Each structure stands twice: as structure tokens, then as C-alpha cells.
1. Once Kirkwood radius over Cα pairs in Å is calculated for every structure in I, II, which label goes with the largest value?
2. One of I, II was used to calculate helix-only ellipticity at 222 nm (-39500 (n - 2.57) for each DSSP H run of 4 or more, over all residues; to 500), giving -29500; which?
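Just so it is clear, none of the values below were taken in a lab; they were calculated from the coordinates. Predicted model, so just to flag it, every value in this text is computed and none were measured.
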Structure I
Amino acid sequence: MRYVFVILAVVIGAAAFVYGGADDSPGLQLLGALIVLGAIALAVRRARRCTR
């Protein structure tokens with residue numbers, strides 16, 4: 001249950017990336033990639049803090 005927001009952010013970011021590619025919008029692709037990378041980074045950071 002802790003990673004629901006991370007999974008949701010990854011799904012939304014991936015959808016934005018795919019839609020940006022179909023619409024030929026590099027800005028939307030960049031935004032989608034940043035959302036995905038940011039969500040993954042926050043998930044890794046949270047996981048590392050919980051193990052200490």
C-alpha cells in the first residue's frame with residue numbers, strides 16, 4: 001500500500017510519454033520521463049530509509 005502513489009505516478013508518466021510520442025510532442029515526452037524517473041527515485045529513497 002505504501003507504493004500506490006509511486007505506481008500511479010509511473011503509470012501516468014508512461015502514458016504521457018507514449019501520448020507525447022504519438023502526438024509528436026517532445027515536451028510532453030520529457031515531462032512524462034521526468035515524472036517516471038522522479039517517482040522511481042523517490043521509491044528507491046523511501047526503500048533505503050526503511051531498511052536502516
Structure II
Amino acid sequence: MATGNKNNKSDRKAIRFPHDLIEQIDEQSKKENTNFSAWVIATCREKLAKLDKK
């Protein structure tokens with residue numbers, strides 16, 4: 001009964017980004033030689049790490 005949205009390591013979440021933010025993330029992820037998802041995941045982890053330090 002797989003939904004295609006979940007596996008043993010990850011789960012999908014649908015979120016909306018403003019168009020201008022998507023363009024900025026795409027540009028930055030290309031500079032860093034990564035993809036959109038990897039860039040967003042890394043950035044979220046950095047934010048959570050900063051919050052944990054507080």
C-alpha cells in the first residue's frame with residue numbers, strides 16, 4: 001500500500017514558495033553545484049542547528 005510519498009528515509013511535504021524565492025534558490029543552488037531539494041534541506045538543517053544553540 002505504498003503511496004509514493006514516503007519511504008524508510010524520507011517523506012514528501014508539499015509547500016508553496018514565492019516565485020522570486022524559487023528563482024533565488026535555483027540560482028544559488030547552481031552556484032553551489034547542488035539541486036533545489038538538497039539546498040533547501042541543508043538550509044533548514046542550518047536553521048535548526050542555530051535554534052538548538054540558543
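1. Evaluating Kirkwood radius over Cα pairs in Å on every structure, the highest lands on II.
2. I
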